[in-house]
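Pasting the structures here.
FYI, it's all coordinate maths here, none of it is from the lab. This is a predicted model, so every value here is computed, not measured. Cβ atoms are built from the backbone, for glycine too; each structure is taken alone.
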Structure P
Amino acid sequence: MVVAYITGLIPTIAFDGFFESAFYIGIFSLGMLAAEIGFSQKPKFISIKNSLLWKLLSIIFVAIGFTTEWRKLGLHIWVGYSFFGLTVVCLFISCTKSIVDGEKAPIILKLFQQPWLITVGTFSYSLYLTHGSILVLVRYWLFNLNLSPSMFAAASYIVGLGASLMFAYLFYLAFERPFMSNFLKKRKIENLT
């Protein structure tokens, strides 16, 4: 994970924002670590999973994440995103621990188990790949409408979200789903119905 963070931060810092998104390599490695801690049967990872207060850590990390977003601090975007990544890691481990231990599902897990969110999850990779471009196009279109700042912000979120979801689903149907194994196709189709 440290190697992934360093690998992502070197181009982010060295090229003064030209490769600004490279820091996501480190955040991706956090997700891999969360999956390993959450599901591993290795004694070392089971010990880590059972010894930390993951819910409390997620609250602490989200508070730090929002604090780092304060513009007056002048921190680079990767700092806050890393703390938000740690928040998600802690929530993921907490939720998987409750499932593995047969405990009552936390409220946040029940929220993410809603059928419409599961449906969005089936094409979430396509959404991840395409949303940035769609949001830019929507904002360029909205700039031409001469909206007030509050109307522009509201329209950006509402129209941007709708357009991103629609385009991502079409992208999923055209480019992602045809290359999935039959098992994954069947499973994702069952989740959509």
Structure Q
Amino acid sequence: MSTKSHWEKIYSEKSPQEVSWTQEIPSTSIEFFNDFKLTKTSPIIDIGGGESKFVDYLLENGYQNISVLDISENAINKAKKRIGKKSKNVDWIVCDINDFNPKKKYALWHDRAVFHFLTSDIEINRYVENVKLNSENFIVGTFSTSGPKKCSGLEITQYDKNLLSKLFKESMTIKKAEYINHITPFETTQNFIFCSFSSK
């Protein structure tokens, strides 16, 4: 099964309460985001937005230049339905992150729980270059070295602060880092590291 087929199947068969990454309120992402104090017209992209409610927060707080990327069209359609009329104010992008060629530079690139699914050096390095070339600021939430070793049946890559710093150090400086325990809908614990970076 292709990566896309895998995620389309997940989002067609499972509700938010049946997948581990669901958050009713993406509080850590919001906290890190607010540190940047962006203008309401700043271009923002949420990578792997899927059914995440981070876009809801952005819309409710008046941000006007929002993009959401996900590999799954089913996930994006569910988000559009949930948000309703306001979904017309979002640029929805159905794309595998490995194939993503941004058409503009983003003031902020946000990624919670996509980066750890990249497991080869080629994929990881391509992603890092994409962030460096196409964003001014970056927030990543990814499985820590104390976190899961698999997710949704797929292999993942674990990170700590030093590993993330080394990957992005050439053009970005680390702003903040925190280890966060995410409690899944089925009450298991997953340890994430959240880091924010700014362009040098």
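Things worth noting here:
- Among P, Q, which structure scores highest (criterion: mean count of other Cβ atoms within 10 Å over residues 70-77): Q
- Calculated for structures P, Q, mean count of other Cβ atoms within 10 Å over residues 62-69 is largest in Q.
- Rg and Dmax of the Cα atoms in Å from the coordinates reads 15.6, 43; which among P, Q: Q
- Taking relative contact order in percent (Cα under 8 Å, 6 or more apart) as the criterion, the top-ranked structure out of P, Q is Q, with the highest value.
- Among candidates P, Q, the computation of helix-only ellipticity at 222 nm (-39500 (n - 2.57) for each DSSP H run of 4 or more, over all residues; to 500) that gave -8500 used structure Q.
- Distance in nm of label points 7 Å out along Cα→Cβ at positions 126 and 142 from the coordinates reads 1.5; which among P, Q: Q
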